[in-house]
Structure 1
Amino acid sequence: MVRFAVVGIDHGHIFDHAKGLIRAGAEFAGYCPKTSIPSSGRELCSNLSGCPQIDRETLFADPSIDVICIAAIPKDRAGTAIQAMRAGKDVMVDKPGVTTYAQLEAVQQAVTETGRIFSICFSERHCVRSAVKAGKLVAEGAIGRVIQTLGTGPHRSGNSRPGWFWQHDAFGGIIVDIASHQIDQFLFYTGSDSAEIVASRVANFANPQAPEFEDFGDLLLRSDKASGYVRVDWFTPDGLPTRGDGRLTILGTEGYIELRKYVDIAGRDGKDHLSSVNKHGVEHIDCSNEELDYFASFAADVRNRTATAMPQQHVYEVCRLSLDAQSRAVNISSQSKGQTQ
């Protein structure tokens, strides 16, 4: 049986990691309580039966623990992952797995030298049942060859964010922090091994109290198979009953698929709304029973030393493209006010 521990509980995605691995038959060994968000430990334990607090050095040194799950402050995730890998652990990291090129290089070196798995759980694909179903439909050829994706990731900033949330070096920029989700989806659904950034933009339109923050970002990317557009922002209005209205449209040569992942503003109850349009007609598919197979595949990879859940090169390419788009982005904040850069 795979045993896992949690080190870094600074983001709520860690709850998805823990619950997903437990559903896949893994055993929870404990967690390090160190965090910038005091309520995280209580919330983690409320979702688990048996929740021992153990300092991270003890967890790293325990030979019975196979996996360390990490959702630390973004700038700290790569360093924690490297420490875990050098202690003989595979790692499941929340996005973004890295926030700088230097971190990406260091992670790659650690993977090469240790032979451990560095997997990023892109929750907007791996923890969304409609996204899993869309992958199966694409693989079955339901919409022909995929030639374009359009992904949006709106979020709500809220009033209870920790101080690091507003610091650019801590979160890595809005494209690194959020749009890595959509870049992952572009590569996956189009079957692209690599891609390039055509253009990217960022802005701070509405948060002058936090000059390092970016509340808007978008980008264009292309591969030898398809093109994609991504928009991410922190402008989800308070009237929406969810934290965001994430959407994805996958265009194929014989149809298209649209996902409304978290809410249908037209009125359908629940989440995971998938609409498929092709030569057979229009279909709304209920994805509520779709299995979130990333976690079982990851556990099998840990046991079998395979790479079925998240190929390592795919992880590196998502990180590289996110960093490229962030570093090349034109800041349009002042342009929006009629000023020049």
Structure 2
Amino acid sequence: MVLTDRVLMGPGPCNPYPEATAAFCRPMLGHLDPEFIAVLDETIDRLRQVWQTANPLTLPVSGTGSAGMEAAFVNTVGPGDVVVIGVNGLFGERMCDVASRCGARVVRVEAAWGTPLDPQALLDAHPSPKLIALVHAETSTGVENDVRSVAEGKRDALVLADCVTSLGGIPVDVDGWGVDIAYSGTQKCLGVSPGLSPFTMNERARQCRVPTPQSWYLDLGMIGDYTSGATRKYHHTAPIAMIFSLHAGLGAVLDEGLEAAWERHRSCGKALQDGLEELGLKLWAAEGHRLPELTTVLVPDGVDDAAVRRSLLAQYGIEIGGGVGEWAGRVWRIGCMGNTARMANVTLLLSALAKILGR
């Protein structure tokens, strides 16, 4: 089942898995219907497998990845709490904004956009923070940050990882690394339409929750009472069709196997990056820290960024993303993730770019 003939290769939604798209056609059920509850429970079990965690509090938050970010902060951070946040892109900046609105004392640890964060700098930034937060796969730059080293050296702090663009595309091992809180999005490497935020929190973090989160809707204590346990308490009407779709998309990932999915993303990303360099284009993200699922490339001098992206979309049905912030017009962000991470798509994009750029 195909919604469009376009190949979505931007930093936003990727082309969904056919199974995830077809799931939208399932008959609608009530959010307390036993059949739906069974699907919800199985979806949560599948999320645990993909997160590689046994955390009981694992669930799809009703909202996009930004809702997962906000749920993480409002449930754990209150006025005066010290929060160390790594900032080397747009979503590190957004973390600072959300934490500040919770009343946190934000300690920023910065690196230039396009370069990775220094894990030791995060660990040394404050002697006793409540929380250390960083983006695993920075969507604005295509850089991978070293979550594992931060989690292993965290001491008494909680570690929060933004895995919106990493979950399902590169290794994420919540329990093995010692990550306390993590959230993701459905529209990237999980190959599902946007609208839910896979979320997980361990017992250590649950014990550190603020008594009354400033968001009623994102209060994980209340949501947890609905999404798990023999006795469920109504909290909000779940997005039934989206959960059906996530259930199917996770099934596709697990049927393929996590390691096989990671390898597919790795090989497609390498082929894309090698091909871009063969065209004479310069990759932006620091070598050794480049995400396979999201490649950033500098727009060549004299080339009209927007015109190239319009031509790709109009002539070839390929959508890629532009830069953000001060890098708008200077960078292309090319997604190769989820169901879109296929060699045929890599070949199509490279051929199209070569023709448009005359290379």
Structure with the greatest value (metric relative contact order in percent (Cα under 8 Å, 6 or more apart), set 1, 2): 2
At a computed -1.31 (log10 I(q)/I(0) by the Debye sum over Cα atoms at q = 0.19 Å⁻¹, for residues 27-178 alone), which of 1, 2: 1
Parent structure of the calculated result 0.10, given that FRET efficiency 1/(1 + (r/R0)^6) of positions 155 and 299 (r between Cβ atoms, R0 = 30 Å, to 0.05) is the read-out and 1, 2 the choices: 2
Among 1, 2, which structure scores highest (criterion: FRET efficiency 1/(1 + (r/R0)^6) of positions 99 and 331 (r between Cβ atoms, R0 = 25 Å, to 0.05)): 1
Top of 1, 2 by Rg/Rh (Cα atoms, Kirkwood Rh), for residues 123-242 alone, largest first: 1
Mean count of other Cβ atoms within 10 Å over residues 83-90 derived as 25.6 - corresponding label from 1, 2: 2
Which entry (1, 2) yields the derived value 3.5 for distance in nm of label points 7 Å out along Cα→Cβ at positions 19 and 251: 1
Answer label among 1, 2 for the case where P(r) over Cα pairs in 10 Å bins from 0, in percent, for residues 51-106 alone, calculated from the coordinates, equals 25, 53, 20, 2: 1
For -11500 (helix-only ellipticity at 222 nm (-39500 (n - 2.57) for each DSSP H run of 4 or more, over all residues; to 500), calculated) the corresponding structure among 1, 2: 2
Origin of the derived value 2.7 (distance in nm of label points 7 Å out along Cα→Cβ at positions 11 and 291; candidates 1, 2): 1
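Laboratory data are not the source of any read-out in this text; all were calculated from the coordinates shown. Source: prediction; values computed, not measured. Cβ atoms are built from the backbone, for glycine too; each structure is taken alone.
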